1. Who wins on mean count of other Cβ atoms within 10 Å over residues 77-84 among 1, 2, i.e. which is largest?
2. When Rg and Dmax of the Cα atoms in Å is calculated, the result is 22.5, 70; to which of the structures 1, 2 does this value belong?
3. Comparing FRET efficiency 1/(1 + (r/R0)^6) of positions 269 and 325 (r between Cβ atoms, R0 = 30 Å, to 0.05) across 1, 2, which structure shows the greatest value?
Structure 1
Amino acid sequence: MLGFTGHPLVDVGLATIAAFAGKRDPSALTEADLDLVADYMEKNYTVDPLKSFLTVAFPNSGFTQPAYDKQPEKRHAYAQAVLRAYRQVTPTSDESCVFTGKPAVQVSLDVKGELTPGRAFRQHVPLLTAEGVINFHPYGDAGLPVSGEALLALQAFPLGCAKVAGRLLAVHANDPAVTLKFARRFLQHNRKAIQAAQLAGVKRMPEYPRRPGTLIVEILLELAEEQEEAVSGAVSISAYHLTNSGQGADLQIYHLPLEIGTFLQAAMSVTYRRAWKAVCARGWELSPSKRSDESETFVPRYNVLFEDLFGLPAEAGRFIRRYFLRVPTRQVRPGDPRATYSIREDVALISWDLTELFLREVVHMNQNRIQEIRKLGDALAEYVSSEDDRRFFDGFLMARSYHNLRAALLRVSVARIRRGQAPLVAFDPFIAIFEQGEDLPYSDWRLARDLVLIRMIERLYQMGWLQKHAEELPVPEAIEDQTDTQGESSEEGGQPWLS
């Protein structure tokens, strides 16, 4: 019986085989299912477009070896050896597979194309060392012992990946069902692309037009929205953007922790979906051309919001200010929509409910503190609207220091007390909002102010006050952009994301 192992390469390969056979779990796979996928790979791995692309996964393998172009019998023998090793009735090795614990098989071929004692190396398993390289192997015994089933899964691995920027993008989740769903999506796309390329006589596999992080989140949101594909429970995702090319192996990892997965799932529920999708829609790359005919055919490569999700929760304060308060970012490349964000123009996107969901699921802010922030936002909005105090609103919005913020609140509170009215904010709520930050250790007074502003602006918009003063509102200082940590590269040597 086959089952997920916890290793991303093997698990994605097993998920791909299960998807190919129309099964929901590798444990349901039969030998007939394995034969089916082995037949497909033997037919397509030995010809273009896959033959040329497989150098990214299995360099110098029998599938990609140029010397075999004139010796098809050797390529056939190699395919038989690595794709159908699970048929070996009598173990040919006294070792156990490092992935499954099953008896290991021999995967090396001599000059005659016959099996000889040997382990799996770089041409069989992506990112391993080549034959004869003993570094990082116990007792200097190079290579890995693998079972026939694990070897087949590793060969199927590329079919369950997306081709992005000349590399493989594999998605592995804590929930096996999510791993299977991603593998199924990529498999279906790849099979259609392979068939289309072969019919057109094209030798290269087409690529996804998206950047890795954007593609991961885009599909995850689609899965959450589709009723029959609903993601259940908290989801944590690790995606691997890799190349095993002989020009230089490389790996970049994209990780979405549980709290981000939970937030995204909730954001796509009926309660928040409309507001969340509206914010996401403003994150797509803008067309660099003003010509209408080119704009219609322009396909955005990235969504800045999707990419910035991978910086959470460490960058929660910046994320809130940028996407929920709509403060623009300066020093960005052409096409980056963050430079066009504006409280004036995007006020309809400012949603306290969506922000509160983010505070609960991602920031894990204390619920009492969230409620105090909301109450203060409501109180300040009521005051500004009733008194038409634009001076206070401007001062609160543009405060450059904690001293300026307190001074603005104290000024109107004292004025209200002199008129026999209650102050805008009492001592205990003020301390709870601006001083007690144990649940948000990476925050400061600015984040608390931003959260109050989100609720305050939403209410002023609902009251109609903001529309009357839209042209008079000051513009908050733009966020200084930071170097993005997630990158994109290709076999030719791509550049980091938005660098």
Structure 2
Amino acid sequence: MELNAKQCYAAVAARDARFDGRFFVAVKSTRIYCRPICRVKTPLEKNCTFFSYAAGAEAAGFRPCKRCRPELAPGNSLMEVSGQLARATAFQIGQDFLAGGSLAELAEKLGVTDRQMRRVFRAEFGVSPVEFWQTQRLLLAKQLLTDSAMAVTAVAIASGFQSLRRFNALLKARYRMTPTELRKQQRAGKAEAFAEFSFGLAYRPPLDWARLVGFLGKRAIPGVEAVVDGVYLRTVTVRRAGKRYVGHLEVRHDEGAGRLGLRLSDGLLPVCAVVVGRVKRLFDLQADPAAVAEALGDLCAGREGLRVPGSFDGFEMAVRAILGQQISVAGARTLAGRMAERLGVAVVMEGPAKAAGLSRLFPTAKRVAAAGVREIVRLGILPQRARTLVALAEAAAGGEILLEPGHSVERALEKLRAIEGIGEWTAQYIAMRALSWPDAFPHTDLGFKKALGGVGAREILEKAERWRPWRSYAAMHLWNQLEVAR
């Protein structure tokens, strides 16, 4: 995001919520940085410096405000990052790659030199990859120290630190406070255990939670996901540095506070930063409704809170998209449940997750590829569809297709289209949800033809040009008009 100092200061003076998380204001006289919505006395313009990312403010020697708490601001979508390499690097950092790997290993994974990766990243974000990662870890630690009574050791582990000594030293150097001093800000009644703690995930209003969770509920994979009384629950598995972490999560809407509440089971403590990032993508929490509404105009009038549901796991979502070809939503859900039951791993749940019927992890790409066409057909899936699923699984397991944000969308679409049984509609739908691409548009959808007055696919594409770069949101609004969103 290109920052204009005059416009940024005007937003700070007005405490304009539209810019919350879009930039941070650092005050030279106090050496503190804030969100634009901070309720403290507006600083003098001459004392203000503006940063697109919190990491830039911290690298420049500013500390996060204790009142507005920058760690709680809604973030920006990775798809807004202009450079492909910078975007991929930021995604991997968000996946906590550096917790178990080095910068050199990350550069090798991305197919570039260490020097090139660092140069491109700094040009985009204004800081080094390590400074960016350190800020993410420290802000997570600050949230846990402020909002929970968890042991400091547990906070350090959750924040990705291998050493408690290193955690304490970095916190003191950056924030000039020890964990004990941060804890003095707490009010009574804080959660003592990780499983009792709820992350508050902010978003830019409005948010149509009912339609969002309704969309996910209709497509929830039996045994893996569930929506109960407006609360989303699912099983979770995350691999990091050769280890697998398993647990469950639940997400509910706290409309009064303007945020979602995310609760995780204890087994996910070491990878909570990864899970939080995936949940933000699943619920499209980094969207900018004002920018979308400006581009879509009358198409979204009265429905500005409609979001594009993402995915928690890209492969799982792509499988669900293929299973949904030419059958009903309910039919695809049944088949996905059979795959989870037959090919997935059984897990033991407790509490609300158990009551909701969660009991399986969705099968990995490697497991689906090993199953082969014959075993998948036994689940009641058509042979042609089974061949497509196996081909997708082989490509995903072998790294030929990366079904996650942060990588080249064009390359992913090209690879998807090359798989027999994946047409343009399915490729675009996968890009829309698994890759979080805001400009995906499955223009061959029959519902679009009906919603736009019976025009053909070519005319639909031409009409959609005016909705760029937010055509994924246009697709959701068109489906919403027909009340047949897929």
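None of the figures in this text is laboratory data; all of them are computed from the coordinates on show. Fair warning: this is a prediction, and the values are worked out from it, not measured in the lab. Cβ atoms are built from the backbone, for glycine too; each structure is taken alone.
1. Working: 1: 21.0; 2: 16.1.
Largest calculated value belongs to 1.
2. The read-out was computed on structure 2.
3. Sorting by FRET efficiency 1/(1 + (r/R0)^6) of positions 269 and 325 (r between Cβ atoms, R0 = 30 Å, to 0.05) in descending order puts 1 first.
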